[in-house]
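Derivation of every value follows stated rules applied to the coordinates shown; laboratory data play no part. Fair warning: this is a prediction, and the values are worked out from it, not measured in the lab. Cβ atoms are built from the backbone, for glycine too; each structure is taken alone.
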Structure P
């Protein structure tokens, strides 16, 4: 379990990182209605902050704010929130806690919603981590991974720190070392429905061969080794940027005509490569170094027309 948690008596503070999908391939539809996927995920230093405290009242009390501390009406504070779902599954899996265990959670959102950056799933993973700590650390990492898989497809990815490979629905996770990359994230005002993007994918007919996860991981590992050399970061970034792949980009672009103009905009600022994360609509751009990413972010902030611009690094 790698979620960063600071303990202060009966209080805990956790940081829930965003993620990007460097690789995303769909293998086929499962009997349960989900899709089998293969993905390579990098976590970012863009984080939500979650504050927890033990309460005498059983259950989870949830409050949601923006990063400035103002109530955020866009974030559900009921059972629709994945943190609430994670807490419920944790307690039901550990029968001794059902109806006896209480937490209050305040979520301070920095990761944009409906973006493909995994903020809800990451918050849920933080909820699982803190629930385990607050209850005495009785649940193993392997068991937490199983609970995470029940909460949502991406949740288990955040119980490993840094890079990882996800299979199945995304819940079968193994670590992968990824170079430290300097990024700019562009989050349009528009959002996309994940089910709608998958339906569009399912309706399309294509003879394009399936991309190889093994080949992609081999290139990422090569890039990581190069990044460990003196002044190797730029070369490593070029390797990763040249291999980016997301099977959901094409169906997303058919549903939303804003993707390609933003890709061109990011490339015009000197990006080595640009890709949509997950089912969108956030795009990320890889730059040779931090200075290049910062310059690009300044330019984009002046011409973003309502889009939100972030700089970030992989962790």
Structure Q
């Protein structure tokens, strides 16, 4: 019976690396937070991105202060991904991206007018199968997603008011679901409050949506997480986002969506208590760590990985070594 489905537990509990089991993936790391750093780390995972190329990133609410800098994305597209298109979907809430018309104005406001952004649900929706899901057998996505052969998931890693954190999983799990049907499937119990699904059930629904996108593009999909300006608030909160207090860490790249999001979380936990406190509290209080354990249950990747320091001859390092040089955030 559909009403007997129960979410998992433990989304408020961090699982240390030593307690994880299974295979290991590769995650590349650089401390170089610049356009050149982004280009160099992308090069390590670039080979699957071919044909008609899409770049999924969060272009932000009007004047959002923390999104990935536009000049970085422009340099990447012009020099490494000619012909690629940035793709987005409309939002599920009233604001600067609720309708396609509002969304296009916000794109101009935020400086994305150097490229032709494809708002994927502008021309309708399509259904992608969800293999092995608990909550869904299919997910409604922006129709134009099906026009592409490969997908670069370019993510600003940060906190999130409902998800606890927003990594690659959220970027495509929410960000490829269309603004009216797909996002409602993830967020809302029919007939109840718009945001009536939360905690572990929300994380599971979001990751099932992400799985539909990963499965659709695999193996022509790659992931880059930018750990910079990590407010506890998502970029969907725009100028209302909480001030950043977590230090900048660097950029990660991987072919494994679970490994890159797990490594991003691990790097935050590797910070000092004072530096990590706000973001860790946001992750745990929203039960956001269920994103990671559920991705593992769905077979989406590995939560163990080799962290490769591309700044130092590809030496394998620990997360503690990766964050050893961070300095407290300066606004």
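Given a computed value of 19.5 for Kirkwood radius over Cα pairs in Å, which structure among P, Q does it belong to? Value 19.5 for Kirkwood radius over Cα pairs in Å corresponds to Q out of P, Q. Highest-scoring entry among P, Q, by mean count of other Cβ atoms within 10 Å over residues 59-66, is Q. Hey, relative contact order in percent (Cα under 8 Å, 6 or more apart) derived from one of P, Q reads 22; which structure? Among P, Q, the structure yielding 22 for relative contact order in percent (Cα under 8 Å, 6 or more apart) is P.
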